[in-house]
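I've put the structures underneath this note.
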Structure P
Amino acid sequence: MLLTTIAGSLPKPSWLAKPETLWAPWLLPPPMLREGQRDAVLAALKDQEAAGIDIVTDGEQSRQHFVHGFLEKLEGIDFGKRVTIGIRADRYKAEVPTVTGPLRRREPVHLEEVRWARAHTQRKLKFTIPGPMTIVDTLADEHYRDRPRLAMEFARLINEEARDLAGAGLDVLQLDEPAFNVYMDDVAAWGIEALHRAIEGLAGLQTAVHICYGYGIQANIDWKRTLGSEWRQYEKTFPLLAQSRVGQVSLECANSRVPLSLLGLLKGKDVLVGCIDVASHEVETPEQVAATIRQAMEWVPPERLYPCTNCGMVPLPREVARGKLRALGAGARLVRRELGLSVESG
């Protein structure tokens with residue numbers, strides 16, 4: 001009960017990639033890169049375990065970006081044909097690859113990463129993959145020219161990948177869908193359907209969808225200032241997700257303007273409550289984390305509540321991220337103690 005986890009990435013070591021940078025280039029030469037990535041995964045697992053995180057991840061240490069890391073091994077996507085487009089409804093610009101032909105997964109994309117992490121932790125293991133709608137919004141398309149159709153093609157490939165990862169001992173598969181906070185009409189029209197296709201037939205594997213307001217980068221901070229005194233985008237997506245076949249929903253809470261009463265729209269779902277603000281270098285105290293958990297428990301029963309981070313922490317300094325992980329673990333232990341539960345749930 002009140003098992004802790006993280007929602008996305010962790011900062012990469014300074015010897016692996018440029019620190020505090022989104023889309024950071026690798027700093028190791030190709031012959032050394034794989035070994036360096038694996039060493040970084042071990043460090044990420046150690047940091048999470050030392051902080052008392054119950055459901056750990058690889059920290060996305062082998063990916064430059066949470067979307068493009070999945071796309072790099074797919075046939076039909078040309079990374080040599082990059083264009084700059086506005087993504088998330090032109091919230092910011094990004095240089096993206098182009099879909100130039102039929103999509104096909106030649107081989108598993110992340111299987112070796114999951115096997116490596118699984119072999120080096122006894123804790124429950126989660127892995128993140130971009131959701132179909134967010135993938136569609138983070139590349140250019142010269143082949144399908146139909147966003148719903150393209151999303152269903154990616155959902156098929158995600159499902160193939162998920163089956164391989166489940167066979168490697170993965171406990172939780174999380175699909176990252178920040179686009180769900182942008183294209184709410186599309187979520188209803190085809191976004192949920194694409195999620196269902198992505199998780200079809202995954203018996204025994206816990207599934208989650210992560211919907212956030214983005215990394216703590218300036219473009220997202222500026223966009224958040226336009227959202228008014230309350231962020232109510234979840235009000236449109238939560239009823240749809242409550243009726244969906246996805247088991248868990250992950251969202252931002254800490255230091256946001258999301259009315260926590262909206263959590264009541266997720267009845268019947270496990271809720272991953274973001275208790276750590278990734279848009280600030282200030283490290284939360286355990287008491288602040290505990291306060292967020294207590295507020296969320298007014299709307300979510302503790303047996304369905306999982307304290308986590310708001311989003312990925314890759315743009316943060318590593319020591320700040322470590323401090324935030326420790327605060328997350330300690331805050332959850334405070335509330336467990338108050339409820340008379342075992343303090344160490346992991």
Structure Q
Amino acid sequence: MAKIDAFFQLMHDQGASDLHLVSGQQPAIRIRGEIERIKFDVLTSDALKGMLYEITPEHKVKQFEETGDVDFAYEIPGLARYRANFFQQQFGCAAVFREIPSKIVTAAELGLPSVISKLASLPRGLVLVTGPTGSGKSTTLAAIIDEANRVRKDHIITIEDPVEFVHQSQGCIVNHREVGKHTKSFTAALRGALREDPDIILVGELRDLETISLAVEAASTGHLVFGTLHTTSAAKTVDRIIEVFPSSEQQQIRSTLADGLRAVIAQVLFKRIDKKGRCAALEILIANSAVRNLIRESKTFQIPSMIQTGKKYGMQLLDDAIQELLNKGWISGDEAYMKANDKGRFRPFLKNPPTDFTEA
């Protein structure tokens with residue numbers, strides 16, 4: 001048993017999402033969104049490095065020494081998998097570990113709207129799950145892929161850095177590919193995937209022009225493609241995809257994206273106040289013919305209105321989802337205000353409304 005495993009057992013027992021190990025500081029865990037210190041000695045850089053290298057593959061140690069950054073996955077059988085990131089900082093090395101549960105939670109167990117599960121049965125197209133870091137994108141995607149794995153008889157390829165949730169093949173054949181370990185890059189893996197008879201492709205992160213271009217192309221040529229972006233609303237997601245391309249290509253990509261896009265899910269996580277745990281608020285855009293026309297005609301600013309009137313398709317605005325959680329008494333008015341798009345809507349729920357000069 002590696003020395004660091006005791007920290008993983010502690011975070012698992014405490015229900016923590018992340019473990020922070022930083023040279024010159026005490027270890028800390030993130031519980032329900034907040035950092036809490038662990039009663040432990042301050043970590044020296046040499047002691048921490050020794051602890052980290054005990055669980056790190058040799059080629060990853062070499063990469064970290066050369067570049068100062070590295071990502072990989074670590075697993076404790078019977079406990080959980082962990083997404084690891086090492087980095088160098090002012091006082092030495094540091095690491096952050098995100099716990100990835102070994103059991104994949106279904107969409108129903110997560111309390112997600114029923115339309116989310118239906119996305120797993122789409123024959124083709126592009127589905128994007130977006131939100132800030134730590135908003136539960138990977139968990140939502142895992143639930144959708146799990147649904148597809150159970151109800152379909154197809155080939156699923158996931159391309160991640162590193163592999164997070166591990167799906168055991170059920171109705172589908174599932175192949176997991178890790179960037180840096182099984183393939184050189186997202187781009188190389190996506191190119192290869194198109195020759196590997198896939199029906200569903202999961203791209204862990206749409207990071208750059210080439211990856212986005214290949215993902216949109218794959219979705220337009222008969223594959224069902226899932227991907228993530230760090231955007232905060234459906235309209236901003238569409239804009240982000242288009243703005244990655246040179247201006248001379250943007251009209252063409254608008255047309256291609258309009259044809260291929262099937263849904264955008266933008267989500268944020270909230271700390272519950274009624275009990276321990278967290279819950280998600282989702283904005284859901286379903287790309288019907290009216291939405292596709294808005295994308296083609298460069299009228300993405302009208303997408304929120306289209307979501308507002310598209311409830312029969314399963315669409316919902318993020319602020320409406322936040323309002324529902326607030327009405328149920330699950331979340332605080334303060335956090336609703338902080339994470340809402342239209343902050344003015346939630347000011348009446350604050351006891352002491354802040355003066356925010358950035359909103360002037």
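When mean count of other Cβ atoms within 10 Å over residues 243-250 is computed across structures P, Q, the figure 19.4 traces back to P.
Structures P, Q were shown, and percent of Cα pairs over 36 Å apart at 12 was computed from P.
Check the numbers for FRET efficiency 1/(1 + (r/R0)^6) of positions 91 and 107 (r between Cβ atoms, R0 = 35 Å, to 0.05) across P, Q and tell me which is largest. Walk me through the intermediate numbers first.
Details: P: 0.55; Q: 0.25.
Result for FRET efficiency 1/(1 + (r/R0)^6) of positions 91 and 107 (r between Cβ atoms, R0 = 35 Å, to 0.05) over P, Q: largest is P.
To which of P, Q does the computed value 26.5 (mean count of other Cβ atoms within 10 Å over residues 3-10) belong? Answer for the origin of the read-out: P. Each of P, Q could give semi-axes √(5λ) of the Cα gyration tensor in Å, for residues 11-130 alone, but the derived value 33, 19, 13 comes from Q. Comparing FRET efficiency 1/(1 + (r/R0)^6) of positions 139 and 291 (r between Cβ atoms, R0 = 25 Å, to 0.05) across P, Q, which structure shows the greatest value? Structure Q comes out on top.
Of structures P, Q, which gives 12 when relative contact order in percent (Cα under 8 Å, 6 or more apart) is computed from the coordinates?
Values: P: 22; Q: 12.
Comparing all candidates, it corresponds to Q.
No lab work stands behind these numbers, since they all come straight from the coordinates. Note that the structure is predicted; figures quoted are calculated from it, not measured. Cβ atoms are built from the backbone, for glycine too; each structure is taken alone.
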